[in-house]
Structure I
Amino acid sequence: MTPVRLLVLGALRRRGRAHGYQIRADLESWGAHEWSTATSGSVYHALKSMAGQGLLTATSDPSVAGGPPRIEYELTDEGEQEYLSLLRRSLADREPRLDVLCAAVGLIEDLPREQALQVLRTRADATRDWRTGITAHLPADAELDAWGPVGEVISLWLATADTGARWTHRLIHRLEEGAFSMAGEPGSPTRPGQPAE
């Protein structure tokens, strides 16, 4: 999975209705063009593709400057379901691409707190199980430094698992302590047309 679909759906959801330039500008203001594949072309391609899949509605408005008509997009109910499903899956996956994880964490406030905690706990469990699976095949007295490049690969896996677990548990703890304004809470991001909580 690439982050573009998740980012475009998330940005459009927050605006309610927007044209491609507005979505692209939002993603650039988030710095997404620096850490993801969300380029101008990929944003417009994603919008057109998702409209064709029934995830977005596309409305063509005539240009006041006499140029080509401007197309505005809006999430359908299927688009809303797809967005929230992608968001949950990206947060639960123990090894998504880093740009996908960054996109999901940046949009985490769109989930209710308990739902976000649930998917992050799934991620923590998967990371723990992966680390256990690595060490289960090692001899108790394994000296990874003596194993040459293979030892370095195993060391990288273990360091990745440990770092991922620490980061995930830290985010879980922050959410349990009330960090962020999650969906359904006062101050949470709302979809245009929906009352603020």
Structure II
Amino acid sequence: MRLAFDHAAIAARSLEEGAAWLAERGLTFEPGGRHPGMGTHNRLMSLGPGEYLELIAPDPEGDFRPCWFGLDGFDGPPRLAGWVMRADPLEAPAGTRTVQARRGDLSWRITLPLAGQMPRDGAQPMRIDWGGGPHPSDRLPDRGWRMTRLTLPLERLELDDRRLMLTGAGTPMSLTLQGPDGTVVL
């Protein structure tokens, strides 16, 4: 099985609040879209080829109460809520189910936790397969931001990526980006 980092998600009460919080840190996001059946919508920012940062929030016009990235009853300031890795072939780990999603010409399969909440408070990744079609990062302007570190309160992980730092339980999850304006830690 081939595994690779795909994207990280910042959760917020609303896209407007999240975008303002990220703009204060020098990060500009592009319009994304709605997630039909999930009750969420997003904005996106390129982290280079095949990688992006997602701002996700409950969609007030959504058709379902959200259950991923801890958005049920989400409160407080925007924060890193989870991350996703590409898996080929996509296999659903224990405690997850695979869901097919589509928006425009983007089509993907993603694993979602059966319990609704992200395992290990988002530190355990969801898995995604873009099915050989376009990837969101292909259409985003590249403003030079790159992930340099994803700190995870995990003991071990299947994915071998030197940017991932496993710190064990009890430490906060964080994402470090390097870009034209310096370093940003989320």
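Readers should treat all values here as calculations from the given coordinates under stated rules, not as data from a laboratory. Keep in mind the model is a prediction, meaning the values are calculated, not measured. Cβ atoms are built from the backbone, for glycine too; each structure is taken alone.
Observations on the model:
- Looking across I, II, the calculation of distance in nm of label points 7 Å out along Cα→Cβ at positions 76 and 148 that yields 2.6 traces back to II.
- Structure from which 0.85 was derived, FRET efficiency 1/(1 + (r/R0)^6) of positions 36 and 132 (r between Cβ atoms, R0 = 30 Å, to 0.05), options I, II: II
- Structure responsible for 2, 13, 23, 23, 20, 11, 5, 2, 1, 0, with P(r) over Cα pairs in 5 Å bins from 0, in percent, for residues 4-115 alone calculated and labels I, II on offer: I
- Ranking I, II by Rg/Rh (Cα atoms, Kirkwood Rh), for residues 100-163 alone, the structure that comes out highest: I
- At a computed -19500 (helix-only ellipticity at 222 nm (-39500 (n - 2.57) for each DSSP H run of 4 or more, over all residues; to 500)), which of I, II: I
- Origin of the value 21, 20, 18, where semi-axes √(5λ) of the Cα gyration tensor in Å was derived from one of I, II: II
- Look at distance in nm of label points 7 Å out along Cα→Cβ at positions 140 and 172 for each of I, II: the largest one is in I.
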